[in-house]
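Engineer: Structures for review follow.
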Structure P
Amino acid sequence: MSEQSYLDLGQRILKEGVNRSDRTGVGTRSLFGAQMRFDLSEGFPLLTTKRVPFRLIVSELLWFIKGDTNIRYLLEHNNHIWDEWGFERWVKSEEFEQIDTQFKEDTLNVGLNNRLNNASFNDKYTYYMSMYREKILEDQHFAKKFGELGPVYGKQWRHWRGVDDEGQITIIDQLSQLIDGIKNNPHSRRHIISAWNPVEVNQMALPPCHTFVQFYVADGKLSCQLYQRSGDFFLGVPFNIASYALLTHLIAKECQLEVGEFVHTIGDVHLYHNHFEQMEKQLSRSPYTFPTLQLAEGKQLFEYEPEDIQLIDYQYHPGIKAPIAI
């Protein structure tokens with residue numbers, strides 16, 4: 001029920017996982033069908049055996065909640081989690097070809113993980129990524145054209161595109177419907193948000209990894225179970241745990257409930273081959289007590305800004321660097 005749930009699963013992947021090839025070319029060791037449980041009344045589950053950047057989790061989750069799909073909001077809050085996918089769209093465009101045809105060809109013809117091992121390419125990559133970020137922040141037209149990531153999480157949560165009984169297009173705000181359902185019919189078994197929309201998944205910059213979430217009310221407490229189809233255990237899963245724990249807190253407060261459990265179920269949970277050493281290092285550390293979450297008073301769910309969400313007494317071991325497989 002504590003951080004040990006995460007550490008035990010990491011140990012299990014290393015010992016029992018199956019080595020598999022993957023789309024990045026790095027290779028993974030994975031298990032299929034794993035679960036962790038966290039009692040949110042015992043503290044906020046932000047891992048302490050390495051530092052996890054909570055501010056990035058906050059701004060990304062609020063971005064989802066707002067229904068936004070443009071990275072401009074993220075860049076305004078110094079969050080670069082999604083930069084790579086918008087940047088790639090710009091580099092592939094005809095507009096970029098006028099700037100640097102050779103860089104575009106190098107970007108398209110060689111895998112990113114291999115390209116970034118080339119020092120001269122890396123210098124150019126850093127230069128153009130910095131240019132991209134500046135243009136997103138300073139030029140609204142550019143941001144609209146190259147900052148959009150397609151119908152990713154925020155679109156599906158707040159603006160799911162469906163068809164009604166008469167065949168007319170209808171827009172469904174899943175998050176608002178969820179809140180209404182929890183308030184007015186708390187014992188329903190239909191408190192669900194889905195991010196996996198088969199009609200639009202191929203239009204997304206990245207198909208959703210955390211695909212399906214269900215909420216459950218009992219004894220005045222709100223619990224949440226996330227089904228995640230794929231989980232990068234060392235780098236991504238600590239973010240996912242904290243993000244959906246935070247979402248549970250926000251919805252519970254909106255519905256005047258206490259928090260219960262966060263249950264995290266993962267389909268393909270994996271460690272990349274170049275994360276084994278880092279995972280072993282993390283497993284050698286003793287966890288601290290989880291921190292406490294503090295939410296600003298007088299705010300409704302759709303009104304929160306990052307400064308309204310704070311952690312109290314977050315004690316942690318130093319961060320552990322690991323390469324990102326893209």
Structure Q
Amino acid sequence: MNAARSRKTPAPRTPRRLRLFWVVLVLLAILLYRTVLQSFELPPQGYRLKVPRGSSWIHVAEQLAEQGFITSAMSLRVWLMLRPGEEVLRSGVFVLRPPMTLDQLVQRLAEAPDGTQPLVLIEGERFRDLRKKLADREDVRQAMSSLTDAEILAAIGAEEKHPEGLFAPNTYVIEEGERDLDILRRLYQRQKRILAEEWAGRESGLPYNNAYEALIMASIIEKETGVAEERAQIAGVFVRRLQVGMRLQTDPTVIYGVGERYKGDITRAHLREDTPYNTYRRAGLPPTPIANPGRAAIHAALHPAEGDALFFVATGDGRHIFSATLAEHNRAVNRYQR
């Protein structure tokens with residue numbers, strides 16, 4: 001028998017590159033398991049992660065590694081490279097609660113921070129209130145403390161010359177380190193959108209020359225009543241007064257004109273004082289809004305309730321009695337005010 005024929009053919013050897021590929025693949029799988037499927041080693045009470053404005057994911061990874069919550073900064077960076085798409089990173093303070101994977105962390109840091117207090121602008125508050133709220137916040141970057149109201153309006157790109165009424169009441173998420181002027185610009189642009197939308201759907205025959213006059217009326221309505229169902233009735237009274245040439249005779253505008261001298265009680269001297277906002281002495285609308293009205297008040301100004309009432313008086317419980325004649329009104333005043 002031929003010896004050459006009896007020799008067995010050796011099995012083909014696995015190429016070195018292929019073995020290296022499988023080793024790397026196994027290591028990556030282990031790394032993915034440790035970084036994605038495993039939870040953080042967070043303390044039971046959680047952890048407040050502060051992400052400064054302008055931070056990168058590298059900064060976040062290094063911060064978590066320094067605290068010992070992940071094995072190394074590289075683990076988070078590798079996971080980010082493997083994830084499809086670009087990851088959003090917001091600034092602020094985030095409360096991280098166990099159990100949490102790195103995948104959940106990435107999703108959480110793309111959402112609104114929960115360690116930063118929101119900015120709340122209430123319907124009927126004035127611009128000076130908004131300025132003070134922003135100035136009192138340590139998490140807001142101050143840029144307007146030395147600016148006048150006119151300079152602030154120019155800085156945010158406002159067309160108007162007076163700041164009252166231009167900022168939409170709402171609750172706003174503020175990122176830590178956000179600039180006060182940028183926040184104001186956001187509130188201003190929101191109010192502009194609301195006013196434009198409401199103006200486009202307004203009732204016909206209203207005594208306003210433009211949307212700004214409707215905003216003035218809305219601010220008066222906002223200060224006159226806090227009862228939702230009364231807004232349209234108040235608007236109806238004031239619209240009818242303008243249409244028949246009556247003066248508005250509304251106390252909130254007088255108070256606004258008095259300014260810092262108002263101490264909580266409106267006096268006869270206040271009512272006699274001739275300011276641009278004294279609607280007892282001057283006909284028509286005041287020159288500017290007197291507060292920041294919400295959308296409901298703007299809607300009421302542009303959709304006043306029908307009826308014949310020309311007067312109203314407060315009943316003492318936040319509501320009002322509406323009357324069509326002066327005699328009816330005087331009886332209501334005698335009953336509820338005297």
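Quick note: the coordinates plus some simple rules give every number you see, no bench work behind them. Computed from a prediction, not measured in an experiment: that's the story for all the values here. Cβ atoms are built from the backbone, for glycine too; each structure is taken alone.
Engineer: The value 2.1 for distance in nm of label points 7 Å out along Cα→Cβ at positions 155 and 195 was derived from one model only; which of P, Q is it?
Structural biologist: Structure of origin is Q.
Engineer: By the measure distance in nm of label points 7 Å out along Cα→Cβ at positions 19 and 243, tell me the structure among P, Q with the highest figure. Before the final figure, lay out the partial values.
Structural biologist: Numbers: P: 3.0; Q: 9.4.
Once distance in nm of label points 7 Å out along Cα→Cβ at positions 19 and 243 is worked out for each structure, Q has the highest.
Engineer: Now, a different point. When you work out volume of the Cα convex hull per residue in Å³ for each of the structures P, Q, which one comes out largest?
Structural biologist: Comparing P, Q by volume of the Cα convex hull per residue in Å³, the maximum is at Q.
Engineer: Between structures P, Q, where is relative contact order in percent (Cα under 8 Å, 6 or more apart) highest?
Structural biologist: P
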